[in-house]
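Structures for review follow.
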Structure I
Amino acid sequence: MIVIQSSDSFDELYLLDPQTEKLTKFLKSENPELASLRTRGLCRELNGSMLCLYRQEGNLLLRVEDRTFPFDEAAVSWNKDRHGKRTLRLYRGDELVYQAKYRIDNIDELCLDMVPFVEEDAVDFGRFLYEVFVDTDRRSRIWS
């Protein structure tokens, strides 16, 4: 089983069965034995689609709904317009596999509420995917 932390809630964990690719949600508060397990990724539901970035057997994988592929085969496009609307696009080769337009209206409050040095990508999963995509060092060391 691969343990994946939800980026929506610190209490939420997902267990991914690599054989069946079934993703099951658990709460740490109801399953304290899971809280000590090492997480191997992050996931978030964005506009009704489950997105996960995780490491399995040394490989960084991207999961979009029930479709999984190596992150090295992905391209990530992310931007934020002057009104705060964000656009995330995920590609595999030339194929667009996911697109979302979304807002995080209270992102400044969320960042300030956590700790003073939290970056925006800790709250915005689309931005997180983009930052990992453009930073090859981060990509190689994350969950290693």
Structure II
Amino acid sequence: MLANRYVLPKMNIYLKIVLLCVIFSVVNPILISAYLPMTNLPGGDVGMLPMALAIELLIAIPISLLLIYLIRRKYQINEITSLWVYILVVFTILIFAGLNPFNKSESQEYRNLEIAIIVISITLSLFLTFLIRVLNRLAAHNRKHKK
């Protein structure tokens, strides 16, 4: 019984982290898909980009969960820090997959697309960070007035 009391709160934080990662992994390709028609790039070149991005984002989830688990063994980190660890893993994977907006050999349209991927990802990360802060403050406010 004593072990359950300590395991459940840790599991709760990991479920929150997985939920945040899945939300990011679903919403980001949707936003990229909405942006693609504005680029006027050929569909044969960039048509599968949202699917490839989604696969890379889903691959980043277990890697970041392992990293978050290892960090949490030594330091106490919250959901926001865990989200940014996931974002760091995502950007590392994207860079290894070839994301480089500073590559002069590519045309300007493709560099703009890569910059858009970065901007959309950072904007979504900031929005999720803001949402977490608001929800945590609302929960703290409700706990305070419940007593």
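Computing helix-only ellipticity at 222 nm (-39500 (n - 2.57) for each DSSP H run of 4 or more, over all residues; to 500) across structures I, II gives -30000 for structure II.
In terms of mean projected area of the Cα convex hull in nm², the structure with the greatest value among I, II is II. Each of I, II could give distance in nm of label points 7 Å out along Cα→Cβ at positions 50 and 66, but the derived value 3.0 comes from II. Taking 20.4 as the value of mean count of other Cβ atoms within 10 Å over residues 82-89 derived from one of the structures shown (I, II), identify that structure. For mean count of other Cβ atoms within 10 Å over residues 82-89, the value 20.4 is produced by structure II. One of I, II was used to compute relative contact order in percent (Cα under 8 Å, 6 or more apart), and the answer was 28. Which one was it? This figure was derived from II.
Comparing FRET efficiency 1/(1 + (r/R0)^6) of positions 42 and 74 (r between Cβ atoms, R0 = 35 Å, to 0.05) across I, II, which is largest?
Details: I: 1.00; II: 0.10.
For this comparison of FRET efficiency 1/(1 + (r/R0)^6) of positions 42 and 74 (r between Cβ atoms, R0 = 35 Å, to 0.05), the top structure is I.
Every read-out reported here was derived from the displayed coordinates using simple, explicitly stated rules and does not represent laboratory data. Since the model is a prediction, treat every value here as computed from it, not as a measurement. Cβ atoms are built from the backbone, for glycine too; each structure is taken alone.
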